[in-house]
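Each value in this text was obtained by applying a stated rule to the coordinates, not by laboratory testing. None of the values given here were measured: they were computed from a predicted structure. Cβ atoms are built from the backbone, for glycine too; each structure is taken alone.
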Structure 1
């Protein structure tokens with residue numbers, strides 16, 4: 001959902017239910033908002049302030065579509081909390097089953113939101129148009145109960161995925177036969193090129209690292225090698241995933257290693273890279289600590 005959507009979601013002004021009047025076949029509110037009921041189910045439940053609407057909407061200026069909830073794959077649940085001069089002002093006049101077109105001027109939008117950035121939309125047109133389809137109404141209690149149930153399902157799914165990840169990792173370790181060292185966090189690593197006399201990286205140092213990142217199936221998702229220069233970051237400051245902060249801290253300058261990083265200290269349930277790294281993915285990194293630039297304390 002893009003930046004425009006929030007004007008449906010946020011309401012900060014007191015609202016007085018003032019009936020619209022007809023003008024040129026449209027309903028006109030005192031604030032200047034216009035709306036037209038495209039289709040209506042006469043038996044549809046009436047909407048009231050405080051309800052939660054299950055709805056789809058599309059917003060556009062001129063021919064440019066700004067938001068389209070249909071592309072999200074499912075209707076959005078939005079609280080009816082109307083604000084004068086914004087599209088949410090229309091919601092209490094709707095019924096379940098309604099399809100409605102709402103229009104407002106860009107100038108009104110800028111004035112009501114206090115956001116001058118909306119003025120840029122005038123390059124595309126002077127009015128914004130919303131097309132809304134209302135599917136159902138929910139109470140606050142229903143929405144809360146659904147949220148609790150969804151959280152429960154998400155937790156169960158996460159626990160199942162974590163167990164599956166651990167099983168795959170154990171199978172991978174067994175298959176490779178490599179004697180990785182293990183840390184309490186779940187990080188596994190093995191030094192493949194040792195430099196026992198070289199300085200060791202520590203928190204606060206700037207480190208330069210060449211790396212190749214892979215999934216456990218061997219698929220490479222990123223590498224600094226092809227770019228011709230190592231990746232640089234400050235160690236121990238959270239600039240990278242936890243598994244990297246912890247793993248690189250085990251190395252000395254010039255050493256190479258393989259890091260096996262479980263998702264809980266990598267990218268977790270979200271994954272990363274637009275799908276390159278799936279949720280709950282254990283990652284394998286071949287790394288080389290090319291250089292260390294020690295942190296110089298301020299005197």
Structure 2
């Protein structure tokens with residue numbers, strides 16, 4: 001009967017034999033043939049047996065497995081958990097690791113460790129206008145084509161508590177329970193509001209000390225039933241110093257209007273060439289021991 005479907009082998013009928021039983025060719029041929037079938041269906045330790053079905057390990061491990069080398073080989077745990085250089089293949093349909101690199105675009109490319117660029121060329125970062133900032137997350141870097149410099153998001157702070165969010169088509173009016181301290185052009189990220197069309201990152205227009213508006217991508221079906229919260233991102237210029245023509249580094253330039261509240265860091269001083277206008281509702285905080293010099 002060979003194996004019973006669960007891997008157990010039982011001798012065929014007439015076994016085991018009792019002492020004194022005469023061994024006949026019928027018994028021997030039947031028994032030995034059954035054993036041969038069972039052995040043929042077993043796995044030879046020297047690897048010569050081809051497997052004809054899926055192996056059910058029943059929760060057990062395959063141990064001391066060598067590293068796979070061919071595309072059809074099994075991989076051991078070390079191979080799948082150790083970082084390996086990518087020398088071929090495709091990402092989003094773009095060939096990688098070629099002698100002549102192919103140009104391509106990736107929807108999202110995430111690195112979980114350091115990234116090193118070894119070329120002597122250049123790297124292009126996202127470029128867009130002030131209005132095209134799409135979120136407030138610490139560590140973001142982009143080129144602001146409105147102002148003509150690189151900028152980075154260095155901090156994200158919680159905004160004032162929201163009382164209501166109403167809408168007229170795609171224009172939302174957000175009302176805070178206290179003075180929000182913001183100015184027109186500030187970027188806020190609204191989250192947790194229902195309907196969800198209120199959520200997103202927006203450049204705001206201040207309409208009062210407790211109100212501002214922003215334009216959504218689509219019109220919500222109703223005023224917000226859950227108002228959620230918002231955060232304010234602080235973006236600063238990166239690598240902006242003295243400038244001039246022909247590579248000169250002579251002129252240090254500053255703006256003339258403070259549009260967002262700012263606190264000079266502790267143990268730091270600041271200088272600004274006037275005239276300077278501080279917008280309504282905006283404050284500049286100078287810590288004890290620090291100085292802000294207006295020239």
Assuming 85, 45, 37 is Cα extents along the principal axes in Å as calculated from a single structure, say which of 1, 2 it is. 1
For distance in nm of label points 7 Å out along Cα→Cβ at positions 32 and 280, which of 1, 2 scores largest? 2
Comparing structures 1, 2 by relative contact order in percent (Cα under 8 Å, 6 or more apart), which one has the largest value? 1
Hey, distance in nm of label points 7 Å out along Cα→Cβ at positions 216 and 256 derived from one of 1, 2 reads 3.8; which structure? 2
Using helix-only ellipticity at 222 nm (-39500 (n - 2.57) for each DSSP H run of 4 or more, over all residues; to 500) as the calculated read-out, with -6000 as its value, let me know the right label among 1, 2. 1
